[in-house]
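Right after this note come the structures.
Where a number appears in this text, it was derived from the coordinates with a stated rule and is not lab data. These figures come from a predicted structure and were not determined experimentally. Cβ atoms are built from the backbone, for glycine too; each structure is taken alone.
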Structure P
Amino acid sequence: MDVSKLSLDDLISDMAARVDERIRSFAEQTPVMVGIHTGGLWIAAAMRERMQTEIPLGELNIAFYRDDFSRIGMHPHVSPSNLPFEVEDRHIILVDDVLYTGRTIRAAMNELFDYGRPARITLAVLIDRGGRELPMHADICGKTLSLKAGEHVKLSGPEPLALVVKENG
């Protein structure tokens, strides 16, 4: 898949419009947006800018919640999550860059529930690359990619944001 032909600006703008539409369909208090560190936070910030909104933005660092912690090890500079708002009974728009196995989303939801019980979680991802190991799906997705065996997609950034498909290894 040649991701260089994808316009990230267009994908993010489309996602922002769909998130905005979803927000307006709920007659609830103002939602909050949470980006999963790091790529999800970059996408959430870009969407929020396009929406021209003051929706509160939080950052979730799921390093301690991952179920593959013993295999991947700990990164030396793990920053804490920053949720400058109450989670209890809030509509959370959870944003990530790439949805693959579903394990990152499971870890993110585990951490969110440590802060309180959200009223609702809407998952928005830039790329859905398939390959689920857990029953997770995105409510809003920028693009679905079909990758060959041994390929993975990575978002780099924050300025400029770019997608790269590489062979594993």
Structure Q
Amino acid sequence: MILSDVKILEGIEKGEIVIEPFDISNLGTNSYDVHLGKSLAFYKDHILDAKKHNEIVHFDIPEEGFVLHPNTLYLGVTEEYTETHNSVPFLEGKSSVGRLGIDIHATAGKGDVGFCNTWTLEISCTHPVRVYAGMPIGQLIYFMVEGDIKNYYNKKVGAKYNTRTIKPVESMMWKNKF
């Protein structure tokens, strides 16, 4: 079941959902709009290796915006820090962003109950497009969880993305054993 605007607000009032900063004008019928933070990153190496730590280069989006280019994976971050303690957040791109040819996540659109952080975005585009810090980039949709929860993400031993950040975070796949 997807939470309505009223249920999202109830969750915020109860502390079950946290959105910082929160602006009521970003609340839709059943979602909350999030915005592109000022920091972007790209990988240093052209060839990435799932078994090693692939370093990234961070930079801030200038006032005049930054042009994304096809065939490059950019890591972005939401301005909003979020927490969910009893629902599953899903991050989807806004249709207006998609119509510019921008994808904001390759595979990581679902958060876990207990996820407490900004969202790292896996940004790619179909043709060159200028983006700006603070532009609407996606929307969070919240789904109710049925049943008790034992393993909250923010309490999970070995969770790789628990450190609060305002910058995009590179893949931590290399920390897995395989």
Structure R
Amino acid sequence: MTSRKKQMLTKNQKIELVKELSEKIKVAKSLVFVDFKGLKVKDLTELKKSLRAEGVGYFVVRKTLLDIALKNAGIEGVSIKGMEGQVAISLSNNDEVAAAKIIDTFAKTNENIKLLGGVLGTQVMSAAEVKALAKIPSKEQLLGQLVGTLNAPISGFVNVLAGNLRGLVQVLNAVKEQKA
């Protein structure tokens, strides 16, 4: 049996990692923190695949480095060191609810992943608030609903006008028949 030795990062590597992560956090629309302790590799691979399909990043970083990256990105009020378990961060650049929705759905079928909290813009959220965010429809769904709502009165107006025209044609046909 061979032992796996954890590779230690040099100070320069840690500085570079924090710098890169800070930049990603700055441009992210939302962040979700999860405890993935006990998650099987195949399940983690499945989760990462689902997140990647929606343009969401997933990173496992030491808690101390993640705390520094969050502070460098201007996000205050969240302490990763104080969170239980092994913490990973999921960053969504396109859709504010994508990461929360995917992880919440995944957590329903896998008890080894737990939502710990998140950040929406610069607003820190609790785990309950992240779950509430996950229930909000995606941006595409909301835009579709908006288009449908805007289109409904127009469709009704067109039907009313068409009904008036049909009625006028029927009246004219009736007059024509009477005179014939």
* Asked: For which of P, Q, R does FRET efficiency 1/(1 + (r/R0)^6) of positions 63 and 159 (r between Cβ atoms, R0 = 35 Å, to 0.05), calculated from the coordinates, equal 0.90?
  -> P
* Can you tell which of P, Q, R yields -19000 when helix-only ellipticity at 222 nm (-39500 (n - 2.57) for each DSSP H run of 4 or more, over all residues; to 500) is derived from it? -> R
* Test item: Cα extents along the principal axes in Å calculated as 44, 40, 23, pick one of P, Q, R -> Q
